[in-house]
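Structures follow.
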Structure 1
Amino acid sequence: MKQISFILLLFFAFAFTAQAQVKATLKEEVRTMSEGAHNALVVDLPNCSADKVGDIWKTFVKKNYKGKVKYKKKDKLYISDNATVKDMSENTVDIYAMVQDKGEEGAEIVIWFNLGVSYLSQKEFPNQFQVAEEVVNKFTKKLSADLLEDLLKAEEKTLKELEKDMKELEKDEKKLTKDIEDYKETIKKMEENIKKAEEDIKKSKEDQGTKKKEVDDQTQVVDELKQKIKANK
């Protein structure tokens, strides 16, 4: 069984949004579906979700090969009747695809090309098989581009959140700066009030001293008058 390897640029987020280049493999195998066991192209797609691969496959076939894609949920099969694949066949081609979730290994897509008389194989249709390889390669590039778009959107969302946090921090800093200025002004006024109160206390003590002398002098006057009155009785 021949196995063809090619590099597929797929970017995905690790911790700290790391990005990685992964290797996808295209191989030719006999696989079974609802239409029977037939030759197929099998592509392993590390770090891809089955749902994402299926969604992109539907839009890819519809846009590039004018194939209306139906999904048979029971058979987990994407069916594209009467697709137009240039250089593969003068007639339309029925394309079947099945996407399987492989857990931590990513996803796998199995693609069958029904040429009408037979299913595509490298041995029987070497030239058409090269066209099929080009179809798969084009699809994986589309998949890579979409995953990059998803990553970009996620990173842009993170950037917006960080910018929002930054604005909140700047707003908090502005408020705190104003609070500090207000506190400084309040402290300044309190210090002035304390200074004035200290001056008032000092003056009060001086006034008390003066007043005490006046009281003492007046007390002496009163006592002297009392003594004189007492002496004249």
Structure 2
Amino acid sequence: MSSSCMGCVDLDELNFDKTVRRFPYALVKFDIAFPYGDKHEAFASFSKAAHAVTDDILIATVGIKDYGDRDNVKLGERYKVDDKNYPAILLFQKGDDKNYVQFPSYLDITEDNLKSFVNSHTELYIGREGCSRELNDLAKNFANLSEEDQLKRLKDVEELQEKLTKELDKQNANIYKIYMEKIQSKGYSFVEDETKRLARLKAGKVTELKRSELVIKLNILEAFRVNKLTKDEL
């Protein structure tokens, strides 16, 4: 277990194949032996988020040493990892150590980009804290819908909320519902104004619990954001 990446499994030339094959998916970061910095922290944050929602993906690291015993150098060469451009992140699919997709080098390694990458190439959904795929789908483009369609989405949220068993999930679903009602009454400007208000509160002196609540609300608000407002508002 990597001490600097909670939930990450350290892989090497001996256990790599047998471990990767045990999971439907595996996201593996090839890096220097003792990684640090923003990219490693983003990977560690992704690991925490992934473990919170699924058991179907292995989050792992391969530490490569270009000195001494040259640990895992052959493993890096096997997957054509550029030792001048660490880290390299590979997503293995269907428990096959030969079937993989590499995280694009042109993308910044951030928690959200890693989530989007995994969501795009697997059947998994690893969303932002407090969000769910079903509720995000109902929030998508909500501001541009007709009043009739908005009411239907609201009803869908209420029905989904009734099926939820965890109290925290119910509370988060209720936030979606409240935001829908606010957008109905105030228009899309509510999303912009509320985002600024919550961000301002989060930047102030608040407890960690309150900060966590604000992060969840901001994440849910983000699901309502539209690239272009096509609905006329009074």
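Coordinate-derived values only; no laboratory data. Because the structure is a prediction, the values reported are computed rather than measured.
Which structure, out of 1, 2, was Kirkwood radius over Cα pairs in Å, for residues 153-192 alone derived from, given a value of 12.1? Working through the options, I get structure 1. Structures 1, 2 were shown, and helix-only ellipticity at 222 nm (-39500 (n - 2.57) for each DSSP H run of 4 or more, over all residues; to 500) at -15000 was computed from 2.
Here Cα extents along the principal axes in Å, for residues 33-80 alone was calculated and came to 38, 24, 17; which of the structures 1, 2 was it taken from? Going through each structure in turn, the value belongs to 2.
Structures 1, 2 were shown, and P(r) over Cα pairs in 10 Å bins from 0, in percent, for residues 121-184 alone at 18, 19, 16, 14, 11, 9, 7, 4, 2 was computed from 1.
Once relative contact order in percent (Cα under 8 Å, 6 or more apart) is evaluated on every structure in 1, 2, the highest one turns out to be 2. A value of 7, 27, 28, 20, 13, 4, 0 was derived for P(r) over Cα pairs in 10 Å bins from 0, in percent; which structure in 1, 2 was it taken from? It must be structure 2, since only it matches.
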